[in-house]
Structure P
Amino acid sequence: MIETAIQTITPGAQAITTADGKQHIHLEYDTAADNTEVDNMIQAATRQIEAFTNRICMLTVFDLHLTGFPSGGIVLPYSPVTAITTVKYYTDATTQATWAAGNYYYSLYENPVRIRYVGDTYPTAYGYRNDAVTVRFTAGYTNADAVPKSIRQAILLMLGDLYTNRSDAVREKFTLWQMACYGDRVIHDLTENR
């Protein structure tokens, strides 16, 4: 069984500005501490929405690490994918090689994007590393205006919940229920508008 891990190499910008967040939660005070708290909540809300939808809001560079080449191709975990930079693999314990782009193909219009092997053949990767194969790719929308409104609204909804309910009382059940309800609408909207 091929195991995977994902690593963020270059994080993206925020899809929701501090000013938009403060306006949404009707923040009465405007201090540096308030701005920091709102920024942290926007980041937390964004990460939750991204994890729930498997869609990255703003351009972010990732490394997908695999313990080997899976038969049938490599499925990238996030969308929208805008670029696949490299596919690298270890030939032994210390030597990493770059697999030539002519050996694989993909379509950025697929969701999820799958890297397929030309002739269904792939090299043998050194099997005693968690990062025997590494795919560097970029996912996310090019700017905040390109992020679907439903995702931006879901982030604001989560931000409002985080700001209003800043204690642990009832937090877990309410957030999961809210995410399930709104998340279904977001996913439906995204699949309808491909």
Structure Q
Amino acid sequence: MTDEASVDAGPDAKRRPATPQELKALSHPLRVRIVRLCGDRELTNKQLADRLGVDPGTAYYHVRQLVDAGFLEPAEVRTGATGALEKPYRSTGRTWWLSVPLEDLDLSDGFAPVDAFQQELAEAGPASIATYARFSLHLSPEDVAELDRRIVAVIDEYVETDAERRHLPAHGGLFLLHRTASPADDEGEDAGKAP
């Protein structure tokens, strides 16, 4: 398949539906952050705990959930700075290629990817922002699907070639499109109609 054909096929051509175990594994912001951190480099439970400000037992619990779901894998055992053996983990890269319909998620306690993004942005600080675009658009469901397809296809191109840029600084991001609240939502169907 050529690069052009893969872009035209759209992002869903490479994706597969997430299993219930995978959905559960990605339902906590700490696990979303662990997957991202282990995508940048191999890290031990202690390194993850220190970086995330949690105790090692908590980090280990979340790492085990991610290993069991296939999102992390053990890397080669290494000797640490103190001479002790360390057991690091690395991301398998599988999370990007999952298709997760929003209707399959329980959003009552928040949305883990958004929570993780907010935590990462707060940790990095405002000076870390490289670019942003804020917008409000009037879109049909078909427009939403097309916008998502096109933006995710561009991101997919960068994900597929990211290994070529590993020597450059890492950047995080999140594409999220939501319906805005309007007075009509609060006042019923007749709001906004002329008397």
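Quick note: the coordinates plus some simple rules give every number you see, no bench work behind them. Fair warning: this is a prediction, and the values are worked out from it, not measured in the lab. Cβ atoms are built from the backbone, for glycine too; each structure is taken alone.
Each of structures P, Q was scored by relative contact order in percent (Cα under 8 Å, 6 or more apart); the highest score is held by P. One of P, Q was used to calculate Rg and Dmax of the Cα atoms in Å, for residues 74-137 alone, giving 18.2, 57; which? Only structure Q yields this read-out.
Work out the source of 3.4 here, i.e. which of P, Q gives that when distance in nm of label points 7 Å out along Cα→Cβ at positions 58 and 90 is computed. Among P, Q, the structure yielding 3.4 for distance in nm of label points 7 Å out along Cα→Cβ at positions 58 and 90 is P. Taking Kirkwood radius over Cα pairs in Å as the criterion, the top-ranked structure out of P, Q is Q, with the highest value.
For distance in nm of label points 7 Å out along Cα→Cβ at positions 26 and 146, which structure out of P, Q has the highest calculated value? Evaluating distance in nm of label points 7 Å out along Cα→Cβ at positions 26 and 146 on every structure, the highest lands on P.
Structures P, Q were compared on FRET efficiency 1/(1 + (r/R0)^6) of positions 98 and 162 (r between Cβ atoms, R0 = 41 Å, to 0.05), and the highest value belongs to Q.
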